[in-house]
Structure 1
């Protein structure tokens, strides 16, 4: 069945050239829908994440670009130098206000991406108030209310306020897409979103098929020893990652003189603090963000790919890095709540080992176990690749989104603009 051609407006704070968080998925979905012959337009912010600094070359109050065939309008918004709960809220509100007062161009359906929740709230409000009521969908990458509780930011009153806002926003939408079945259960029970408005559509592996690499040459380029077990964590270095645990694991490795090296790749608002904390730790390296080809090469040259989450983080998010990790054939170690969403994903894939959050010695020993057992490493890597191929393909996700958005547009009464 061919979906009708739609005019789709995607509103999300993050987009290419940002390479972490939800930006690769928003970019990939926009490009995929465009390839499917939908008329897709994007309103987004100025690229700044995870460094919290506007990328060089992006000036002015707004600008237009075409990225992967998609017309993109960027709007300037607050980017705090030192992000806190309050300044991040203000950044989201400033983006939402700019998006609300931008020209939307008469879309058949609007897709708002959360995070940013507070910007999404303004987008949903505008969609509800315009004369020609446009269907609005919300794509939930992280659950804000759980994030406030699990990261310990803001206290109980803030958690209740955010939970109430998130509930209102999601219940006001015509449809809500979440990236995991457990998010759907939380949205339904805790946030009171009607089940018939919820869709579960998984994120996908957004790395292109990698070219052949010389593993020895890449490892030598970064100073990684032939006999070292390289444990690589890629992505944001923020509060919810709890990467002090990795610093502590590397320190234990120093004390025991283990042939292992931990590598933290990327940026984030905790990077400087982590670098200071690790100033005397020799078995820990920091790398800045890399382009896609080099990023893929570095991931495939590691011996272990690491997910690390702060103690107490359990249900708020599915780490986006997992989709990239599973495409490499490299085994994963997840230091996380053993009953949480991330642990469930590792166990479902069979692509790695789960250890409790906040136990650096246990983390170190799990990484060494994989590094010393070539048969176990190969088995876990194969399992991750198979899981990626069976459950995390971009084409399946884009098709699901196209069908879902077509259904929402059809409910509006006006229907889509033309037929394909």
Structure 2
């Protein structure tokens, strides 16, 4: 599929695909309870060492990269639709993607001849976009959409319907959703994260190129997180509030097993050690937000804007006191504030692992900024984690006045590969 399988249509489709596509959930914005440090997507945390540009994150392992990996500064994400009904072609694609991802994350060009050694009359196997650039902490995460198992018409394209886990359900339409199906869902997904945007882009572009005529881009999304040169501490979203105080930390192995990794007995064996990705795109009405008073902004979030402390007092890591009252008897933290509705304390301890990335994409026809947050959340079970939490938020969160939910997708992320002879998804495709 690499080399001669690349078509001009595929490449132009990727380059021209909109960079504004999957949408977010309120849980991505300013989670409400203190956690054990700052989790993936935030970059800091106990025991987390700063990355250098030469950092290589091993591709092989029991779990895929880019999940509990401390968050990198840049994201490139793509969802693809398969154009084949051949299971053999799908297997070949996943083999090539695995091999290429192993090279890319090691900071090496793909293919035997790379970008410059194939001869003047040969199409380069690598575009060369990543030449001279270090690995930059690149991770590549690959996943399968629900439509891989059964199409909307009920067709079982690849004979995999019986292997779809019960916990891998379609995301419902939530209150307030304004979804565009063209920028939702997908048969396959690629998440590339790196501390250099060109490195992340090169990874996705390369894998799309390898897909050739076997799969085409459905939608793409880019985003930016915390710069590796930024001072320690929780980063801020585009509303100016600290984002991710209570996220699951990179070192919380017990929480990973409880809330992130699929466990033996949860479903089909091929997903053990994997996880489920929920992706949504939140567009923020930034101009409207910027006209609100500081008091209104803080009441909407339930936290102070300066140091991120809950309105009940303390500092950023102080647990919110939802029983605290003002002199007039009103709650210090509004029950409809984002913190109150998202807090594990008010959701029977429920948690998800989220990797949020901001995005800015110019202005619309009225001169308003197009920006917001691309939400990615990892779950052991979508039915008991993301879906009930998002229902609660989308029904009552005061923050919804300033948010627009545009797209939605869910992907099964298989476990990692442990040797050069394996490929991502092998347990499913060869079951």
Structure 3
């Protein structure tokens, strides 16, 4: 009886489970391979130089958010709803690419202006090369493959690009002076996967056509709330690195980055649950299904937090060596974000958004961003001797508000 029920469950949710599996493969390679190269890079480049590379990635990350413009959510939803209509799918894909192309050009202009007036000679090259992140965001149509619920192709392409990155890192980087090769190697692997992804997209029958201003305006309006929401959310993550550099040093950035990298593996895995059920929730809006997923996810998130408390020192030593032990306490504190994050992710994307309450998600992120900045200022100047820990506490506090706000609004609107 139990065995038959399990088989029925697998049959009923086989698409969701397949997409979750493929998303898992993607994120494992996206996150695990950089961790594999981390010990090598931190020892070869040194704390200070590696911290500079990480800081440039945090700054360019803001341009990535701008180019993304929330399409990973809005375009995924539109593709999912209209995937049986090739004409509409072509219009969505063409519009998204045109809008992202304009945003990419604006990003290059803004970065060029900044570097012209404020950038140092060495930094100019590093920042320009790190713009591969924006080019990848423009070219790689992850929103299309998520919308049609066929993630197999993305998984294969991600493995390919990450393996190229892994091999070239060990072959080409030998000293601190090779730090510019890090963004170059990343860019080469990313570009290869983008070209294959577009080829698959065309093979699936998608045709690119110049869209009218009315069509472009429609999709901008459809996505701008998500763009602001995702921007505020990512602002906190990237601003962590900026704040640490501003108040401390590039070495402190390296410590914080290590702890954040480990935590982001857990966050990304949890977020995959939210992503995997999003197409189903967009169509069914099944609140009972969402509650069950939330209970299981929170339980799993709590286990992840406990694991980090027990094995944090061991994890840090394996990845960065004994000299990176300053990251251990940061990892233990940041790990408390797991159960907090998954509640906000599930009830934001799969409840408020699918029911059309995009504004509520925006409000939660806007106010959590303000709370984050407020906590940073208060803790820094009320306790002048406090270290990088205050950044981690402020980060968790902002997400706690965000998740509580979303859950309470879902209850008040009688969505759960």
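Just so you know, all these numbers are worked out from the coordinates, no wet-lab data involved. The model shown is predicted, which means the values in this text are computed figures rather than measured ones. Cβ atoms are built from the backbone, for glycine too; each structure is taken alone.
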> From which structure (1, 2, 3) was distance in nm of label points 7 Å out along Cα→Cβ at positions 215 and 391 calculated, if the value obtained is 4.4?
Replying inline: 3
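Taking -29000 as the value of helix-only ellipticity at 222 nm (-39500 (n - 2.57) for each DSSP H run of 4 or more, over all residues; to 500) derived from one of the structures shown (1, 2, 3), identify that structure.
Traced to structure 3.
For distance in nm of label points 7 Å out along Cα→Cβ at positions 183 and 223, find whichever of 1, 2, 3 sits highest and give me its label.
Values: 1: 3.8; 2: 1.4; 3: 2.3.
Comparing 1, 2, 3 by distance in nm of label points 7 Å out along Cα→Cβ at positions 183 and 223, the maximum is at 1.
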> If we compute relative contact order in percent (Cα under 8 Å, 6 or more apart) for structures 1, 2, 3, which one ends up with the highest value?
Replying inline: 2
